[in-house]
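Colleague: Got some structures for you, see below.
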Structure I
Amino acid sequence: MTTRAAGGALPYAVLAFAVLAVSFGAIFVRYAEAPALVVAAWRMALASAVVVPAALAFGHRRATGSRGDFALAAAAGMLLALHFATWISSLGHLPVAQSVLLVTTAPVWVVLFGWLSGRDRPRPATWGAVALVIAGSAVLAGGDAGSGGPGLGHALAIAGAIAMAGYLILARAAQRSLPFLPYVAIAYGSAAVTLWLATLFAGLPAAGFSGGTWTALVAMAVVSQLIGHGGYNWSLRHLRPTFVAVTLTGEPLLAALLAWLLLGEAVTAVTAAGGVLVLAGIALAAQGERQA
């Protein structure tokens, strides 16, 4: 991974398009009339159906990582599965804006994991970032508990953020040796297998959906997963992680705008106030990482 942009403006353009693509993810979930776990399973299965054959055809000769690297990529995929299962479930209890705001706090959890493991010593500004995120999350949870019980949606979204933080840590370690395409194929394939095993164990229906639901599932896999998350992973190889982390704070803003335009979900004053605190905390955490 380099610390400077490679290829001129291309990495910035890819990252900007990726943010927009991922922001549509919650909208597609709303349109998909299927259980959350099934939606997550199809999202990763359809994405894997593209990247695994591509890796076998074009990336296998460059997959020179050790068994440990492959194991890290597979473990990262399991955490990615947990991320999508919990976050998509949270959308059944929360407005899009709140769910996406909370799940975007993953960078702050990465900082906390680094401190708990003893590998990183956060700066005072980083602790301020954590305090802002906690305060913002409390405002969101206190203002609207959502449906399905007090705080259930918020807990699911935060669980999705924690799972994503773990994924980012393992993904960073695995990609030190594994090239992009083989890594993505292993991680996505592992996530798909994990989600389908969970779906079968839960006895959920995997087919028989409407045409609109199938369209939403395919769009989610192509737009949000392949283009969006694929663009994130690729841009991390060419841009500073701090810059990428700050840029990702645009996702909840775009998702809220799209939810308002397409779903009629208005952003309440409580969500706006909590969102300002959460986004400020994420930006401050990223700034602290840059200075570390």
Structure II
Amino acid sequence: MNSLAKAAPVIFVLLWSTGFVGSKLGAPYITPMAFLTIRFVLVIPVLLVLALLLSKSWPKSHAMVVHCIVTGMLVHGIYLGGVFWAIKQGMPAGASSIIVGLQPVLTALIAVSLLGETISRKHWLSMAIGAAGLVLVLGPRFDTSGTGISAITVTVVLASVIAISLGTVYQKRFVPQTNLLTATIWQYVGALLVTIPLSLFESWQITWSGDLIFAMAWLVLVLSVGAVLLLMLLIREGAVSQVASLFYLVPVATAVESYFLFGEKLLPIQMAGMALVIGAVLTIRNTTKKS
């Protein structure tokens, strides 16, 4: 378990960053809420089989089940639903990524307020440096030529970031020691409570293709099972503000993956930003360990 705990941050960043690949492959063939609804419906039986095979315990009270459902509504339903919807409305991925980059700071502020976590000046300075590095990484991808950047899309993405920040803190506060596997099943039930009603306003036009099937399988197995379980483990075992800082690394990993998979450019200024982000996150992790 110690080995997994040590490797979990790196594995989580690598897995979570591939969500961009799956989204980019699948988005042209399906509406966003239908995409997420099918994804969540598919992942629940996968997790259920794993829970039964491994004889995992279930939340012991109705209150704990409700807490798991609320976490799922915030972290999966509102966050992913909002970002997917805004991008489908034409908001450039680079612009949405910059707003999503606010998450570590928002999560730290909420953790200080609700969990009483103590964050040092060095930690705050490192987060500022990480944010600056993130701007350098994402800046070349920022595009305002389309019509997708509007008050509505920006507000929706910002609300999504607030939702996952609140959800992360909520998970730490109210679901501290529940079994990760069974708790995550209830989280996806919560996510469906968000996406199913919203999907009723869509056409549900789906073009089943090899890309969509691969994207769906990848997002279900790698993201919704692997990455999410690792995220829940990290939240349970560490300070929320420290875990949130890992999200600075996700756009860095995504930029590198896009370079190799989609031939996107990787400019010197982006590589400089990557160095700042990596240095900032390492400093945050070392600072937290010493405190």
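Colleague: When relative contact order in percent (Cα under 8 Å, 6 or more apart) is compared over structures I, II, which one is greatest?
Modeller: I
Colleague: Quick check: 0.6 is what I get for distance in nm of label points 7 Å out along Cα→Cβ at positions 30 and 206, calculated from one of I, II. Which structure matches?
Modeller: The structure behind it is II.
Where a number appears in this text, it was derived from the coordinates with a stated rule and is not lab data. The structure presented is a predicted model; accordingly, all values stated were derived computationally and were not measured. Cβ atoms are built from the backbone, for glycine too; each structure is taken alone.
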